[in-house]
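Pasting the structures in now, so scroll down.
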Structure I
Amino acid sequence: MKSRTRIVSLFCLLWTTHCVVSGDEQQTGLMWEREFLYEAPEVFEAPEEFLESAEFDDLPDGVRALRFEGLPWRGEETRVFAFLGIPEEASERHPVPGVVLIHGAGGTAFARWVKRWMDRGYAAIALDLDGGIPLGTYSHWKRNPSGGPRRGDVQQLGWPLEDQWMYQAVGDTILAHSLISSFPEVDSARIGATGISWGGVVLSNVAGVDPRLKFAVPVYGCGFIADDFDDGSSFVGRSATASQREEWTRLWDPMNRLPDAEMPMLWIAGVNDFAFTPRVRKLSYELAPGTVAVSLRLQMGHSQGRGEAPAEVYAFADNIVKEGKPLPQFLRQGVEEDVGWAEFEFEVSLKRAELCYTLDNGKWQDRVWQSVPAEVDLKTGRVSAPIPPEATVYYFNVTDERGLVVSSVHVEP
């Protein structure tokens, strides 16, 4: 078997040396060696401590606990904990689509998340990206003795690049994709990914590095999160120096890789999200050529469970890899004599529309939002409503007959 430690360390040395000459290379997906990551990693049994736990006895039917060979960390081999599930009806003759599941801050691999996708006919793999195993409580999981680093950002900038958390998280996520692709019961040409919160940030990077993905759904997380905004949009390095934020942005912010994200993408979040504001989300989805739809909610809490729940995630995936009906698609918008309008294309008829707006300025998290019904013309797909003259931000939401919500691009008059 090849020594992944030796190969990756050699590559990182060459890459780092090259970056001294050309700083521009640090803003591309070339940081990760794709040929290496596209090979299925070796699989190992889950840690004995987990196999002997009550949590193992309570695993949903069909979900398997395992470890796989991750990127080396600090020169040592790692074993990434993961849950894998393949529907019983899947076979080499009738393979099923698959999905990679990327948790957020304080999370780990979640078996129930795998089961949720299995019940929809998908193979799924959920990996731990925080060097842990799912024993303990949220944000306090037991350490994986052969795991990688805990999540970190600017405080890790002095580490070797290949040891920093984002490098590890992106690489291990791509390896998880390669692993699930290797099973004959899984259709390797129909695999996508979704990530929640920091998992959405990781996915926003992965989407620009791993073009094999057929869809990507970042929930909450996005790019531009260390920029020096004064409206609540700066999330990384709030107490760091400007130079630290600039360095983290140059190395790890998804803004550097989203221009290469050409697979279909859906972005989901709430307008008052404490971490990821509409401003940075818009900058992100407008940068990604694969963006298909945005679903921006007036009421959406921020948690792992709430991030798993939106029906739009599953409908979007079904449309891409299972020939399901598409979400409504935003086309264009404008204003005529103080009446705003937006046009959508749809296969499933629209049930209603609303104008969402705020009269406030300041931090996005503190703004109060309101909504009023909008008129819907089913023949043209146009929705319209008067724009309050004091509105500082507005956009339209449409809901189709399935109850699925899609948004127009938000406007700041």
Structure II
Amino acid sequence: MLKKEELASELIENLSDISTLDFSEDILNRLEVLFSDFMVCVVSANLKSKSQSLLSNDGAVGLAARFASQSAFEDRDDLDWSAVNHPGSVVFAANLATSICYPKFRSNFLISALAGMRASASIAHFFGANHRKRWHITATAGTFGATAAAAASIGLDKAKTKNAFHLAGTNMGGIGQVSLELQGAPRFNRASAAALGVIAAAGAYENIPAVKNLWAGSRGLIEIFDIDAVITETQLIKNGIQSVRVRTFPATGFIQSALLGASQLSKTNSGSLKNLIVEISAGVFPILSDPNRDRWWNLQLNTAAAWASKDPMILTPAPEIEKLVSVISSDIPLGSARITGSTTERNFELYVIDAPGLELFNSPEISWRQRKWSAMVGSEWEMISQLAHEIVRGKINDIGWSQLEKVLR
């Protein structure tokens, strides 16, 4: 059996090789949607944010930080439950910032996006559950994702990409406390990871030396960051696209399944509601049942709203329903929800094990996504979606890039 440091070195070797990227049509179609969603989140944040930005005019590093932070401004950026992270907010930030700031490398956009998403997912799985208990995986795995994206964007060869990973690895961070406090705290971790990825790639471009031993010993990443060295389903490499979902409903990603289940049960069960019991993963239950947090995080209030509207996209407060809803912790996977209860007509039960947002091309998902985008940026979402299509397919011209930059800055 290979040692952890040997597996880590093998992983970095594989992630430094862009010749093995997956360019299949399914991957590209999904990438278009995920990239569109990222840009909608950034544009929406720009419309709502009241603070002037210094970062947006501070070169590729500052712009990457700005994009990453803005993409999470409303906590509606993408989500990968298999790795428990938000890859696009960091990867696309580095990918897009380098493309905008270094026009001569724009033809590398697609390779950059795929390399970044692959690295983020592969590292997130490899680092494992013990790492996630103490560290913010979106930041740590995101650092490697942003580095891969920036390295591919500026055309680094395999040796320099490996050097960029080592430069980034010696400086990565992001304490897990942000995942407990939330309320916007994870935004800066995303920003820092995206910026560090761009800096590391630029450093490798300039031949800045990096440590040789990144992983082993008391000062290496494996011990310091509690890395499990997990091989998931016998594979070190994940493409980082197929398992990523769009967060469509207007509440925290932890309760998307509960919202969907409550709205479906309300549609299919006649009679007046008598009681509704919602079970959610014990790991996140304290966050979702804390009365001191914003409504965005409140499982009880939002589930009641979804029942009342019969539509997970409409979460208008429903005080008469709220008092009939109970929430409890349960030993079920993150992202899932089990709902039981009764109306005056019957008892019901539903277990939503797979959170919505993954099946990007079925009719309900398309409708929810377009409603989300419309609510965030109005009709501008159609232009953003078209630009995403053109850039992923290599059809965008200089006018398109100027339009893209104007919209995002």
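I, II: which one has mean count of other Cβ atoms within 10 Å over residues 126-133, as calculated, at 18.4? This value belongs to structure II.
When mean count of other Cβ atoms within 10 Å over residues 86-93 is worked out for each of I, II, structure II gives the greatest result.
So if we calculate relative contact order in percent (Cα under 8 Å, 6 or more apart) for every structure here (I, II), which label has the highest result? Kindly include the intermediate steps, with their values, before the conclusion.
Details: I: 11; II: 18.
For this comparison of relative contact order in percent (Cα under 8 Å, 6 or more apart), the top structure is II.
Consider the structures I, II: one of them gives -7000 for helix-only ellipticity at 222 nm (-39500 (n - 2.57) for each DSSP H run of 4 or more, over all residues; to 500) as calculated from the coordinates. Say which. List each step's numbers first, then the result.
Details: I: -7000; II: -17000.
Corresponding structure: I.
State the single structure among I, II that was used to calculate volume of the Cα convex hull per residue in Å³, for residues 110-317 alone, giving 123. Derived from the structure labelled I.
Since every read-out is calculated from the coordinates, none of them should be taken as a lab result. The shown structure was predicted, so the numbers you read here are calculated from the model rather than taken from an experiment. Cβ atoms are built from the backbone, for glycine too; each structure is taken alone.
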